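Multiple structures follow.
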Structure 1
């Protein structure tokens, strides 16, 4: 079992270390794995779709600590989602909702416990990390959670026809599951019509393509180039089939 960090805290900042310190105090024998700490800041919907695409790389019983939380300190809820034998801890702002909507078995709980010291602006360290650690260590008191009939915010199970992530190569991942892509379909992005290919080398150097990436999403790339720069693509840009 591991605790998986999935945040927009920034890998070069001080926040991830503080979260890991909280995890280490309460679950010192449980590994903490950084899945992503440079998610697009504040973009809950994009992160929700990326989380669902990446979750199956991790063993059952893993605990995901998920924080993209622009509403921290407001009245938004704090939740634990149990979905297909994995636990997800985070804000009730839609971040965990795609995983929940696509799961075959799911239950939701509200986190009713609050620590004696709770920063208004850092629930990732003070609230979500202790709950995730105690779930992983098997020490979470039952009274810290209360059954919740449904999440307050849900984006649903449908694909998202937007760019949700751009990696350092400039490859632009969409929220479209490749299994739902039309056979021989062309992808329209920023006024460009992009044909599909299996791998980069099937198109000439400098040419764009869309392909099924390693976690099953439709992704736009340029062979030996930077698609985000060449095609002027940004997170949140709409894409469509045509």
Structure 2
């Protein structure tokens, strides 16, 4: 069955162009013009990915993202009309997996959609690490894409999970921010904004660390990047 993608966009021309491009790739597409419609119909549609415009009439894309995150970890890709750093950071902090600035090419959009779907639902065969990564009381289930600490489930976004598994798979290895960005963004048009990695790592720490101000798992290597603790 084809993946269902929900487009939340109030500009008909943009929504139609994206819809046609995705349907040509074989996806099922639902187009909703307002945030209220998206929140109301999400439980019925159960999409595998959401393309969410930031500037919507009524409740904006940020609020839609917040509400969806209360019930789902579905991949969310923000569409924003401005290359506004505030928009990007806010979107990532509230749980979005990626953002795309208008105007964008259809090729880049499709590439990012495929990458997010592959990361969220594709097979994660990793012969070097097996199906589970156990790091102290932290357990990362690669097959089910689940993370628990002391048996308690921790909800991570697609990007957060991928960053964590890459770091945890090789304790002690230092990754630069650029390397981490490339690992979680396998797009043809790679936007090199390493600051987004800082936002994601901060968000992961808030979720997995007993005390995020004194991180036990993900260590900052000053002037270089990040590494998973070897302890």
Structure 3
């Protein structure tokens, strides 16, 4: 089966954690909408929002402008969203974006002669307890069951997230990457977010966090480069 193409000047945005960690993501979307930036594709690599999920209208109030901008942009520019652990069940929200939940990751693309695997980064080499928790939380039936308590739960969670420190050096990251790469035997390159590290270790790319490093990644000459915004 022929893989979809990862195009030159495609951009990767990861771990913006909007709205609590700066306005860089919102400004980036405004620049794309007005033509200041002209990416060929937009890859949203998860945890773009600090908390956003479907089957719930209340949570959308915290990020309404960004949601509207994404909806507008995605009608003109191919936009691919790999759900993270802070944003999930998004097909209910974004009608014009290709959404890939964790269960459908990694997603494979061709970049030149390379097979590139894309994933948010929290699927492989994670504890069993986290796997169970993630499966339950990302279930539409769970979210619907919680609807009677949604305002109380969301307000409490958003308050905690607003003061959470998210930018840290990952000690022992090289060993973590070595274990993760065992799950990608057929990929020439692996691109993940989640860890906020902005590092390339061999054929593994840990994307910069927009919230932490204030960078995005761009496809240039069949390679991935990090750029300041």
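Read-outs: derived from the displayed coordinates by stated rules, not from any lab. Quick caveat, the model's predicted, so the values are computed rather than measured. Cβ atoms are built from the backbone, for glycine too; each structure is taken alone.
Supply the structure label, taken from 1, 2, 3, corresponding to Cα extents along the principal axes in Å with the calculated value 58, 36, 32. Derived from the structure labelled 1. Each of 1, 2, 3 could give helix-only ellipticity at 222 nm (-39500 (n - 2.57) for each DSSP H run of 4 or more, over all residues; to 500), but the derived value -5000 comes from 1.
Computing mean count of other Cβ atoms within 10 Å over residues 90-97 across structures 1, 2, 3 gives 25.5 for structure 1. Each of 1, 2, 3 could give relative contact order in percent (Cα under 8 Å, 6 or more apart), but the derived value 14 comes from 2. Taking 13.1, 45 as the value of Rg and Dmax of the Cα atoms in Å, for residues 10-113 alone derived from one of the structures shown (1, 2, 3), identify that structure. Here the read-out was taken from 3.
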